[in-house]
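Visitor: What follows are several structures.
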Structure 1
Amino acid sequence: MSDERTQALQQARPATRAVRGGQRRSDEMEHSEALYMTSSYVFDDAASMADTFAGEREGNVYSRYTNPTVRTFEERLALLEGGEAAVGTSSGMAAIFSICMAFLQSGDEVVSSRSIFGSTNVVFNKYLGKFGISTRYVDPKDLSAWRDAITDQTKLLFVETPSNPLSEVADIRALAELARSVGALLVVDNCFCTPALQQPLALGADLVVHSATKFIDGQGRALGGAVVGRKTEIDEIVGFLRSAGPSMSPFNAWVFLKGLETLSLRMAQHCANAQTLAEWLEAQPQVVKVHFLGLPSHPQHQLAREQQSDFGGVVSFVVKGGQEAAWKVIDATRILSITANLGDAKTTITHPYTTTHGRVGDEEKMAAGIEPGLIRVAVGLEDVLDIQDDLMRGLQQL
């Protein structure tokens, strides 16, 4: 990409970056990015091959860590997040694990929000623990708890904001200042918001992690993840990826590129539908509590307004009657998809206590607010009145 084109894109607005970022023009392909389905690359001679392998010459070496389609996705996402660079991975969990492998070693400590995805919890507790890396969990909303949990061995602060599935919000700017003061990295999982709604790097975070499987794809088609940040840190992660190989598929990267082109439009509709649904659920007598940042009743509604441009597309609510009642509501649906994925054009519904957080201990779940009567709805792009009607089928049975 020419320097002039790069500069123009850096100055462009987010909707333009989402469509044009990382695009390489050619006579053959102007309106769709090329899909490079190749494992390796051919060189003109041995010397140029050696120079490329050594990093002394720009070029592609092996698709485990250099692929033009994946690079286009990485450049586009970095532009949207306001980062210097990005690296694509095989899944969101691969992105998180790659960060840990790149920056942590035996004896180091992680301080994490207790309100995180169940698989992230397992990685921290079971797998990092095998290598002598310990994790302390804190209330994401309590800055003093974060401060008290930090020791001289703390190298990484990790937070989902908003969190899955309760949409708890952490003060990113305050956590970034705290991380800098102790020489630790702040990693923000931006999966629920995407760069269309929130840019953690602009608030001081060091790294942003994504499950591209979710809203970035937007149609439940492909698995992938990504990390965005300063080039220095991203290069460290690429070093791990180059050797260990949790790489993004070129085809999946091509799918995600198409997802990014419509991300802002889709997120606006996800947010609008979720707002309407949350307000409707709050008025239902069978519902004990609704977790949605767009409701003034949410305790962090104001903080969300300050660091997000909208409130997201995920609504969680608690019904009277615990797990039995929650399952009744879920089983009565006829339109919604009963699945744990989120960020799809199709509305999905799940029971976090037994699915996304099923491998987390009961005590830990309750401490994080994951109770048996909780239902999570990732609101899609259908007519919101039909989503309400489908949920009412179950609510009427309670």
Structure 2
Amino acid sequence: MADVQALQRAEALLDLGRAREAESILRDLLASDPSDPQLLYALTRAVHGQQRYAEARDLALRGLREAPEHLGLLLSLAAAHGGLEDFAAALVAVRSASQIAPEYAGVHAQEGVILLADDRPQEALVALDRAQRLDPEDSGTVALRAAAHLELRDYGAAEDAVARALSLDPDNAEAHRIKGVLALVRGRGSSAVAAHRSALRLDPVNADFREGMATALKSRNPLYGLLLRYGHWLEGLPGGARWLMLLAPLLLIRVLRPVHDEPWAMALLVVVVAFVVLSWVLEPLQNAILLCSAYSRNLLTSRAKQATYTFLALLAASAAAAGAGIATGNEDFLLLALAFAIWSVTAGQIHGVARRRFRLAAILQSAGGVLGLISFVLVAAGVTGLGSLVGVYFVAGLAMVWFVVLA
């Protein structure tokens, strides 16, 4: 009986989002019964709740060896594979679950979640249709439909689905989040903040909701909101058109070079350069503003905080190198100042790199920091002939810009 009560207590903690406490209880229970599928399922949920996806996958597989048709373990395995971005394996697991329980709406809803994560919103809608036919009053499925329509840029259908989800359940946190994202797309920063505040009230520990709230707060800056909508529009373009837009500033600068002395050409160049610079520095600058408030600071992810601190440090190094260059007339300092500035904007954007490329991006950024520090120390020490080293640092910064864009 004590074991049953302990398991119930652990499951209650999981429902409250207190995964770490639940894990401690469940590991104690597993010590006396290491092959119990129900305990392994609950522990898988606890580990997954802490984003330890590889461990969750291994626990689910271990439980499935004891109970191959355990529906919860199959769905946990699918979720773990999804967290690891192994969407093919996730679909295999969730479709195995659907063969066991084809009339369970949650199986089809989870398939929709996986397809959405794999950027396949049209296929996700098919799975969500099956889920909704089985359980038409489930607000969670309707909210997922809203997310799929949002990905397809069918904003009218997305808004209708959000309204339907909230009519079924006014406390559906995901529906409030999607409502906030739709407000961001529409350029309504205050409405986005209100919607994300509702989502966070219902689920204050959800990382996606906190990140969405941070974006909503930043969007109240008109320039940031404009750039946010521009980025959203850019993402919707076909690959070739997107590349053309990314390269457009460079092409325009080259086209205007023969007439750069003309007042209209100079004005256009200033606008283009200002747009490019703003598109890179506004995100970390807005994050720096959020860091100044105890409330908004906690909305930023640890990666976003680290990226912002690195951005500010490199920006300070750029200012120091520029000051030294102006004071001494040393051109190496001036080139180094420009290089530090370029590396600072890549640092400020690095938290947005896709998970599968983030580690490489972090290694490259760290290597750049070391090279920049060595260059600064050597130039400050008066070592001559460092133009090549500083030039390499500068060119590497330009390459890092494109790596971050593509990643």
Structure 3
Amino acid sequence: MLHRHTFIRLAAALLLAPALAAAAPATGEPVWFGVSGPLTGQNAQYGAQWKAGFDLALERINADGGIHGRPLAYVFEDSQSDPRQAVGLAQKFVNDKRIQIELGDFSSPASMAASPIYQRAGLVQLGFTNSHPDFTKGGDYVWSPSVSQADAQPLLADLAVKTLGFQRVAVLFLNTDWGRTSRDVFVKAAEARGAQVVIAEGYQPDEKDFRSTLVRVRDANPDGLVLISYYPDGALIAGQVRSVGLKQPIAASGSVYSPKFIELGAAAVNGIHTNTAFFPDEPRPEVKDFVQRFRAKYGKEPDAFNAYAYDAVVIAAAALRVAGPKGDRTAVRDAFYKIKDVPSVVFGKANFDPQTRRVIGVKSIDLVVQDGKWALSDGKPAKASVAAAR
């Protein structure tokens, strides 16, 4: 005969059994996604930031049961964000039947070069840092939780013209398809806000000496500079700006927002403004939770690219769950039309426009490099600098 207390404990255990089973950690053969991105080369830091975000997301997903009880895992192949290498990796991933979805590449030119292969093979390409307005036009297997440059560059124009007061603007842009498209959108937006773009100079991805370009910028007599750059080239430009006598304030596209920008640029990047969709000091609960777990795991603050990568894995996992346990790539594509309100560090809840296959919603947080670190900006120091420059 069972003792009364023993019976109560057994009954409680039986009642809890379904809940415990549902929360059991994932086991067995993993569900795989592929990643094409930079692990070496000048954009390697972005790949490292991705991995940190991926791994933090997988810890939670797999602790909560993974994908129908199986762990989620990834294969990260190094493309150096080179379009030619991205094409080769796309062919490798579509031929690997384990891969149910692909994340990447980092740059829009690399991703867009590979998109036709993913589209023809019927493997979803989730380009989570691909902001080129034409990226998702590659087909119904091409999706992005990244805000398009068609939306992002007007926000940069708001920062430069409305907040910082630039009226005569110089633009330095990375001379790639992404950079040229971003330049065109920015110039149109800046002029619509009453500013004049007095010079727009492109530079090559491997360029190191910008002094001759900066002399031409100086001679155009702008009252503010705008960089459409990544963090390595942006930091190099910042380091050479003052050497040619340019003292004007600088605003840069959100792609420079990285601790590496400050590490590479040192004192030269102090005072540079940017805007971003994520900042770790935001008070939203989902940001606080993400930042707390990131600090505990890595001992440092996360940045936007950590958050983008984290969100991308959460979104991929949501689609894989809806697609079902059979591993059908077409079902994964169909799942993207069905998923709603996916938990997101950046957006709170992520939803996709079924026509554009992009995330819905635009955010902008203005930042400035202040005393060697990123800080929230109110624009006041830059306005004073503009006045002084004039």
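Visitor: Taking helix-only ellipticity at 222 nm (-39500 (n - 2.57) for each DSSP H run of 4 or more, over all residues; to 500) from the coordinates of each of 1, 2, 3, which one would give -27000? Each step should come with its number before you reach the end.
Guide: Details: 1: -11500; 2: -27000; 3: -14000.
Checking each candidate, the match is 2.
Visitor: Quick one: Rg/Rh (Cα atoms, Kirkwood Rh), for residues 200-263 alone came out at 1.23 when computed from one of 1, 2, 3, so which one is it?
Guide: Attributed to the structure labelled 2.
Every read-out reported here was derived from the displayed coordinates using simple, explicitly stated rules and does not represent laboratory data. This structure is a prediction, so every number in the text was calculated from the model and none was measured.
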